[in-house]
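Alright, structures below, take your time with them.
All of the numbers you see were taken from the coordinates with simple rules; none came from a lab. None of these values were measured; they are calculated from a predicted model. Cβ atoms are built from the backbone, for glycine too; each structure is taken alone.
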Structure I
Amino acid sequence: MRYIAATLLVCTMATAAPPSSKKIDSEVKKITKSAILIDTHNDIPSFTIDGIDIGNAPKNQTDIPRLKEGGVGAVFLSVYVAATYVVGNHSANRTLQMIDTVYHDIINRYPDTFQLALTANDIERAHKKHKIAALLGIEGGHAIEDSPRLLRDYYRLGVRYMTLTHWNTNDWADSSGDMKNPDVAHHNGLTPFGKDVVREMNRLGMMVDISHTADKTFYDALETSQAPIIASHSSCRAVTNVPRNLTDDMIRALAKKGGVMQINFNCGFVSQKSADAPEGAPTPRATLADVVAHIDHARQVGGIDVVGIGSDFDGIECTPEGLDDVSKFPNLTRALLEKGYSPGDIKKIYGGNTLRVMRQVEKVAAQLQH
């Protein structure tokens, strides 16, 4: 009996979490419940438009049960318009269809879960109602077909940011995706019309997003914009050397103007091993630690106020181990706590910084419209 009792005692001691671990578990639960986690880039609309049900989509990285499990409080649903739609001038048509799937197949189909948000205050109101705030962000400036009128239409339809380019350079902004392509006519950043687009976005109250843009486009947008700008799903080039990520100089410049870079979870953007994998070969998966390294680098370079989250879930094929889908955000919370981040720091990264930018963008628009 003594042997059995001693064995039970040893087993109990071996499996019991140390006090520090228990404290972290408790903090993770508190933060998951209280923080307004704003993911500024999620591509599930590219699937709902083809009939995938966000109510239950096990083959995808996003669905309602896992959004709730992950504690997601708000999500910018990506109105992604592939470059192929430029051919034959189908970009606007595709944009409108993508906007419709956000409303018809997500918000209106599941009104008990989602609430449309157009402002920072709307996000907070949705959170108080225990609903997920749903917002719209256009990915690819070719969506406006070089027309400020379409830009204004999209704003009226609820779009609250636009990524100036995707992988393709458009008629007014250079992309990071094709800078070495000799067949593409480049503009050395933004054209005069491109700068007018940025100014009109300021006037409307639409955030200027420079993810995917060439470096010169970033600096032109930063200089032109009267409001802070964002990089809705970009990571750090000093940690993973790819053109899609921001250099330290860019991070500092973004921070100085009050902007935010939302860290992308794509393996190829957060892990150099993944980025360097030969084409056609299996991509080594990134890790949760890789994502934390990018968050930490951005904080060290630009300060805690420059960091946000833009997962790119359902727009990426390779996700980091431990951040497989939208349900896994508590793993990131735990990793940040273990790294020494305070709950207040994490709440800034998860949503506070993005809310601050949104409010400043709204303030600038109100000033410009008077």
Structure II
Amino acid sequence: MKNTRLKILVICILSLGALVALKPKLIENIFFAPGEKWNDTEGVPINAHGGGIVFNKGMYYWYGEYKTSGRAGNTTLFGVSCYSSKDLYNWKNEGIVLKVDTDPNSEITKGCVIERPKVIYNKKTEKYVMWFHLELKNQGYNAARTGVAISDSPQGPFKFIKSYRPNAGVWPINFKEKFKVNSEKDKSLISWSEEWKEAIKNGLFIRRDFDKGQMARDMTLYVDTDGKAYHIHSSEDNLSIHISELTDDYLDFTNNWTVVAPAGHNEGPSIFKKDNMYYMITSGCTGWDPNAARSFKSKSIWGPWEYLGNPCVGNNANLTFNSQSTFILPVQNNEGSFIFMADSWRPKDPIDGRYVWLPIEINKGKPVLKWHDKWNLETLDK
């Protein structure tokens, strides 16, 4: 009997050893491979789409949309995911840090749409603040709101506070008095006519949304060197970009905001600052399909912003290498170096969307993006 038990024990140990031997050894990433499948430290594809990154205490934290399979995968069924990394190549899954609510009356109930989550750290309050584009459940893209959540830790959990239509009852800075009054002529304008585009530039949709607040869709966050934070978002039916200053706790809007490229039809804003010059990269508006990126620069966050054209060069430059901008990441311990983060969307199976990360060059005062099949941070030093 004892011999039988011993044999069984030996067989179990040998079987366990065989299973361990068969388990695939995870390969550590040592470079970026734009557009290729990118696995986390457990060998599972990273699920953090439309994301942004915050750095604190030696660690990068990547937040993004947690997608699911099939056409329903672009609704938010779980929440916002988070991954952590020390080197930007290898990412550990920290789980869902902002969970959707089971309460059907909640603004972030399961089945709403949470897009492009971005997190910034507030040194004064010692809180992590997340903002995101929010569309209410079963309302398509009509709500055009931005939501805010807060946490004591970068790994969450984040607590949802509220959502906004920004800048209700507030005119943009330097907005001319003559444009604050509706005209009877506005009602007869034909959409997309030159006269209509000019009216947009002169505040047609700003006046329309003045009382209830401006629309807020694709968005990013930027913290300046003085600690001031800004919420940059596509507004006015995606026709214009709005830059809005946040309060000192980063949880609300001040009365300061401005318009960039009115009637320019821009989405996917991303922003960075180098040598006291602000740069912005955006996309056009073609749904889930890629298009040519646009770039701008300004000596002040408030403008005026100069249009610089498409920053991409080479094959597929007119499609931003089959991707759309989401965030520009300053690389720590490599001052003045930045990574362009973008998504290659796959709307028929959203979970399989890929990430396109590329180094940013500044050439003759313009940002330049070149394709690399593979690259690493040493590229930034060249």
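Which structure, out of I, II, was FRET efficiency 1/(1 + (r/R0)^6) of positions 56 and 344 (r between Cβ atoms, R0 = 35 Å, to 0.05) calculated from, if the result is 0.80? Computed on structure II.
Out of I, II, which has the highest value for percent of Cα pairs over 34 Å apart? That would be structure II. With distance in nm of label points 7 Å out along Cα→Cβ at positions 128 and 152 computed over the structures I, II, the top value is the one for I, the highest of the group. Largest in FRET efficiency 1/(1 + (r/R0)^6) of positions 160 and 272 (r between Cβ atoms, R0 = 30 Å, to 0.05) among the labelled structures I, II is structure II. Computing FRET efficiency 1/(1 + (r/R0)^6) of positions 192 and 288 (r between Cβ atoms, R0 = 25 Å, to 0.05) for each of I, II, which one ends up highest? Sorting by FRET efficiency 1/(1 + (r/R0)^6) of positions 192 and 288 (r between Cβ atoms, R0 = 25 Å, to 0.05) in descending order puts II first. With helix-only ellipticity at 222 nm (-39500 (n - 2.57) for each DSSP H run of 4 or more, over all residues; to 500) derived from the coordinates and found to be -12500, which of I, II does the value describe? That value comes from structure I. Looking across I, II, the calculation of distance in nm of label points 7 Å out along Cα→Cβ at positions 240 and 256 that yields 2.7 traces back to I. Comparison across structures I, II (criterion: relative contact order in percent (Cα under 8 Å, 6 or more apart)) gives the highest value for I. With respect to distance in nm of label points 7 Å out along Cα→Cβ at positions 144 and 304, the largest value across structures I, II is given by I.
Which of I, II yields 2.9 for distance in nm of label points 7 Å out along Cα→Cβ at positions 184 and 360, as computed?
Label of the source structure: I.
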